[in-house]
Structure formats: C-alpha cells, structure tokens
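Trainee: I've put the structures underneath this note.
No value in this document is a laboratory result; all are computed from the given coordinates. Note that the coordinates shown come from a computational prediction; the quantities given were computed from them, not determined experimentally. Cβ atoms are built from the backbone, for glycine too; each structure is taken alone.
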Structure P
Amino acid sequence: MSWSTPPGFVLGIDFGGTKIALATVATDDGRIIDSALLETDAARGAPQAVERALAAARRLLDRGAAAVGAECAAVGAVSPGVVLPDRIVLAPNVPGWEQLALESLLRDGLGVPRAVVGTDVKAAGLAEALWGSLRGSDPALFLNLGTGLAAAFVADGRVLAGAHGAAGELGYNARDRAAAGPPTLEEVAGGRSIGERGGALAGRPMSAAEAFASELPPVRALVEETLDELFTHLANAIVLLDPARVALGGGLLRSEARILPPLAARLAEVVPFPPELVRARFSDDGALLGAVALALGAVGVELASVPLPAGERAA
C-alpha cells in the first residue's frame with residue numbers, strides 16, 4: 001500500500017489524568033521522529049499542566065523541523081471528557097480543565113497553522129480501527145475500562161461523535177434505582193471505585209488490580225458483582241449497536257483473565273449476535289496514536305492508507 005504524502009510532520013498530544021504523552025510523526029513515511037512523556041500533576045491544576053506540555057511540544061517542534069526540513073503542519077490533541085474547541089465538559093478530575101479552550105491554546109501557543117482536538121477514548125478507538133484490534137471490523141466498538149469508563153463506536157471508518165460530542169460516555173449510564181450505591185456506572189465500575197470499595201472491605205488501601213487478584217471472599221464478591229453490572233451495560237450496548245468486534249482496553253485489562261473470558265462467555269449466552277471480544281492492541285499509546293491520526297486528517301491525509309506510526313518513544 002503506497003502513501004504519497006509530501007515530506008513534513010505533525011504533532012500528537014495525549015493529555016491524560018496522570019501522564020501527558022507527545023509525539024511527532026513524519027507525514028511521508030509514518031515514522032515517529034521524537035516523543036516525550038510528562039507527569040500531569042493534576043492536583044496542581046490545569047494551567048501548569050498545559051504550560052509544561054506546551055514547553056515540551058516546542059522542543060519537539062524544533063527538533064522535528066530540523067529533522068525533516070519543514071515546519072509542523074498540524075497538532076492533534078486529546079483529553080478526557082467531551083473536548084470541544086472552546087471548552088471541555090465532563091472532565092472533573094483535573095482542577096480547571098473544563099475551562100480550557102484547548103484548540104486555541106495549542107494553535108496560538110505553538111504557532112501552528114492547524115490544531116484539532118478530541119476525546120481520548122474516541123481517539124483510541126480510531127487508532128484501534130486504523131491500526132489495531134478493530135482493523136477490518138465494521139462496525140466495531142472500543143470500550144475503555146479504567147479510572148473512567150467510556151466507549152467509541154466506529155462505523156464506515158468514522159467514530160460516532162454524537163449531537164453533543166458525548167456519544168459513548170458509558171460511565172454516565174444510569175443504574176437501576178433499586179441498586180445500592182451511587183447512581184452512575186462509573187461510580188461503581190470505574191477503576192478508582194473498585195479499588196476504594198475493595199480496600200474498605202479489606203481494611204487496607206487497595207488498587208483495582210489488587211482487588212481483582214484478592215482471595216478475600218468479600219472482595220471477590222464485590223468484583224463479581226461489579227463484573228455482573230458491567231456485563232449488563234455492555235450487553236445492552238452490543239444489542240443496540242450490533243458491532244462485529246469489541247475491543248477492551250484501559251487499566252482494568254491488567255486483570256484480563258478475570259474480565260475477558262467471563263464477559264465473552266456471558267455474551268455468547270445472552271446476546272442474539274455476539275461479537276468477537278478481544279483485547280485492544282494499544283494498551284498505553286492508543287489515545288496518542290489517535291491524536292496523531294487527527295492531526296494527519298487535518299492536513300488532508302487519507303487515514304485508511306496511513307501505515308502504523310513506528311518508532312521508539314523518548315523519555
């Protein structure tokens with residue numbers, strides 16, 4: 001498959017709750033030119049995280065221009081929440097994040113001609129469809145199981161945005177009124193919640209991975225109840241959307257053996273047309289690769305012809 005884009009490069013940025021990842025990618029052959037990884041330091045608020053990211057980005061832009069002999073053509077950036085050009089909504093974990101006009105901050109702060117922004121999980125779903133576990137499957141569903149819960153539905157090579165940019169925000173799914181505890185799915189099935197509730201039962205601090213690995217009967221029961229509820233919401237989404245394949249990603253997949261086989265078995269029993277259930281290919285870099293894809297698309301690159309960006313990330 002040929003790819004005849006003129007020489008140049010783009011920059012991708014993934015603003016995460018704990019890490020900020022950046023990478024420059026050449027437009028003519030898809031190689032990763034350079035990369036960087038920063039701590040978000042969320043407790044100190046949004047402005048300092050953005051300023052440090054911009055400083056790192058400027059260094060990458062300088063090195064990228066020297067490497068390819070051309071200026072950066074576009075920046076693609078993604079973050080949690082519903083990312084709109086002038087604000088970010090449904091992103092409560094970093095103080096001040098919802099007040100950011102991320103698109104103009106990047107365009108003006110970096111002096112680039114184009115900046116495009118999006119939601120991290122949708123970007124990760126796009127990367128899986130282009131280069132990962134969802135390639136060749138249409139339609140397909142990417143489900144991120146981490147601190148937050150969200151999904152990306154891919155059809156005809158596009159990720160469904162929704163009327164407000166909030167398609168796939170499964171963490172806000174309402175629970176049964178009779179169910180004990182918080183009213184939304186993320187508050188019981190998100191990684192932070194699983195760890196906190198498991199730790200309360202164990203009498204010591206506990207991560208979600210430790211809760212999944214625990215042999216304590218009350219913690220095991222908590223995990224099984226959580227998986228039961230997660231299954232119900234996933235099965236309903238599959239019945240509604242009828243995807244050919246579903247890829248699961250996110251931090252909870254560190255406990256893959258406790259999650260994938262039981263969910264697949266139950267889907268086979270309950271869903272009329274059960275899809276193939278697989279692990280996402282990109283456990284760490286999916287959102288960053290999706291941000292790169294957004295930048296490439298902004299300069300007119302036909303994404304279906306783009307090879308997987310390849311190279312080593314620099315610390």
Structure Q
Amino acid sequence: MKLVTFMANGEARFGIATVKGIVDVIAAAERHPELAGVPHEVHQAIEGGQEAVEALERLLQAVERDALSLSAVLLEEESLSFEPCVTRPNKIVCVGLNYRKHAEETNAAIPSVPILFNKFNNALAGHRHDIPLPKVSSEVDYEAELAIVIGKTAKNVDKANALDYIFGYCCANDLSARDLQTRTPQWMLGKTCDKFAPLGPYLVTADEVGDPNALEIRCSVNGETRQSSNTSDMIFRCDEIVSYISQHMTLVPGDIILTGTPEGVVLGLPEAQRVYLKAGDVVTVEIEKLGALTNRMAAETE
C-alpha cells in the first residue's frame with residue numbers, strides 16, 4: 001500500500017495512492033462509518049501496524065465497490081500539494097558512506113561499522129517542494145537514498161528479525177552542503193539545513209516492497225541521470241542497519257533511517273568538474289517500487 005500526506009484547504013489530509021488516483025482517506029471514512037479502526041493520518045497508520053493497514057485495505061475495497069463513492073473521494077495526484085510522507089519523526093538517523101562504489105569515488109576507506117549522523121525535523125520537505133539553497137553555502141549536492149520507516153519499538157534487535165520492525169520505505173534526498181559538511185569533523189551542519197531531507201511521494205508498506213536490498217535507485221538533475229545503482233551495493237544492508245542502531249538507541253514508530261547514497265554525487269567528481277546545485281535545478285530521486293521524488297532548488301530569500 002502506498003500512503004500519502006497532502007494539503008487541502010489549509011489542512012493536512014491522508015490518502016492512499018491507487019492506479020486511478022489518490023483516495024482521500026478521511027472523506028472515504030466519512031462515507032463508510034461502519035468501518036472501524038481506520039487511521040486518519042500517517043502516524044496513526046504507522047503506530048497501528050498491520051491492523052491499521054488492514055483497516056485501510058477494507059476502506060479501499062469498500063469505496064472501490066461503489067463507483068459513485070469512489071468518484072467522490074478520488075483526487076488527481078498531479079493536483080495535490082504533497083507533504084513529507086512521514087510528517088513527525090521522532091528521529092532522523094542517517095548512514096554515511098554506505099555504498100561501496102560511493103566510498104571509492106570519494107577516496108574514503110570502506111567503513112567497518114556504520115557511520116551515523118542525524119538530521120532534524122526542520123529538514124523535512126515533501127514531493128515537489130522548493131528547496132532553499134542556503135546563502136552560507138555554494139556547494140549543495142544531491143544524494144538519492146532509500147529511507148526506512150520504523151514501525152515497532154526496536155531495542156537490541158537481532159539482524160535476523162530486524163526487517164520485522166520496518167513499517168515501510170520511501171524515497172529520500174540527503175541534500176548536503178559539502179562546504180559546511182567538511183568544515184569540521186562533524187557532518188551535521190552541512191546535512192540538516194532547512195528542507196534538506198525531502199521524503200516521498202509515497203510511504204510504501206514493507207509487504208509491497210519485498211527485499212529492500214534489491215531495488216534500482218536513480219537520481220537525475222534537470223533530466224540528466226547522475227546516479228544509477230542498486231541497493232544491493234550497500235555495505236551495511238537494511239537489516240544490519242536497523243539492528244546496529246537499535247543496539248545504541250531505542251527506535252520508535254515513525255523514526256526514519258536514511259541508508260546512504262550510491263556513486264555519482266558531485267563530490268565524487270574531480271574538483272575541476274564539480275558543478276553543484278543552483279537555483280532552478282530540478283532533482284528527481286527514483287527508486288524501484290517507491291515512485292519518484294522531485295524537488296526544485298530555489299534561492300534562499302529569508
């Protein structure tokens with residue numbers, strides 16, 4: 001199931017993406033009050049787990065049985081104003097240098113344990129949001145990433161069971177101001193500028209994705225492919241990442257883990273060939289089964 005959050009008439013709404021369009025969950029639930037347990041926003045769905053997903057499936061089946069009901073709650077995806085597909089994560093944990101070819105292109109040593117850093121909620125952005133390029137940076141880079149969304153409280157989880165704690169996955173762009181990132185040994189400053197963590201367009205449930213380490217992943221800038229790889233190139237796979245992080249901090253439903261980026265970033269080019277993102281550039285991150293996340297870069301105005 002593909003879940004979305006969007007704005008309508010100044011309020012956040014919750015939807016299910018289908019081949020026909022986006023079903024407005026709140027409007028559909030109002031037409032089917034006989035159905036209990038339907039979550040009305042994404043964190044209710046994540047925290048409700050399988051029961052909440054099954055309630056959404058029953059709702060979708062109910063509206064699809066009635067063409068009139070479906071037409072009343074169906075929205076055109078292109079008309080929507082998307083929000084981040086996870087709106088209030090408790091934590092945003094990121095893994096650095098987690099693709100072998102990316103580590104090699106940046107002349108970095110292959111890590112022996114996951115390199116972790118963080119972003120904050122100010123970095124969240126949605127599909128088709130403009131991303132302000134900070135005035136204090138001239139070296140903003142793209143990073144296509146698979147994002148894990150935790151579905152159950154996880155502490156000291158074994159690798160063998162780690163995927164059971166994942167609710168779903170989404171596309172992410174770990175935007176990075178390289179000049180700020182490398183100013184000190186700590187990367188955070190260059191990683192968590194405003195809107196530097198676009199997520200979406202969909203939060204796709206784990207059952208629909210299958211093996212998260214067998215997905216094509218791409219990034220394009222203004223239609224030109226810059227990154228093209230597969231999540232199988234990860235040094236630390238999704239089960240290892242969840243297990244490792246859970247040994248050091250408790251993961252809770254709605255937490256996001258950005259799992260690293262493949263080769264092809266600007267930083268990986270010879271210095272004379274590096275052309276960083278500029279206002280007007282359109283960046284698209286596309287991952288197999290998860291859709292395509294597109295954002296336009298814009299000059300910071302405030």
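Trainee: If distance in nm of label points 7 Å out along Cα→Cβ at positions 28 and 196 computes to 5.2, which of P, Q did it come from? Don't skip to the end; give the middle numbers.
Mentor: On the way: P: 5.2; Q: 3.7.
Traced to structure P.
Trainee: One of P, Q was used to calculate FRET efficiency 1/(1 + (r/R0)^6) of positions 108 and 212 (r between Cβ atoms, R0 = 30 Å, to 0.05), giving 0.80; which? Can you show the working numbers first?
Mentor: Details: P: 0.10; Q: 0.80.
Traced to structure Q.
Trainee: From P, Q, which structure was Kirkwood radius over Cα pairs in Å = 20.1 calculated on? Can you show the working numbers first?
Mentor: Numbers: P: 20.1; Q: 19.6.
Of the structures listed, the value fits P.
Trainee: Quick one: Cα extents along the principal axes in Å, for residues 84-171 alone came out at 43, 35, 18 when computed from one of P, Q, so which one is it? Display every interim value, and only then the final one.
Mentor: Working: P: 38, 30, 23; Q: 43, 35, 18.
Here the read-out was taken from Q.
Trainee: With helix-only ellipticity at 222 nm (-39500 (n - 2.57) for each DSSP H run of 4 or more, over all residues; to 500) coming out at -12000, pick the structure among P, Q it was computed from. Can you show the working numbers first?
Mentor: Working: P: -12000; Q: -6000.
The read-out comes from structure P.
Trainee: Still on this model: Computing distance in nm of label points 7 Å out along Cα→Cβ at positions 188 and 220 for each of P, Q, which one ends up highest?
Mentor: Details: P: 2.2; Q: 3.7.
Largest one: structure Q.
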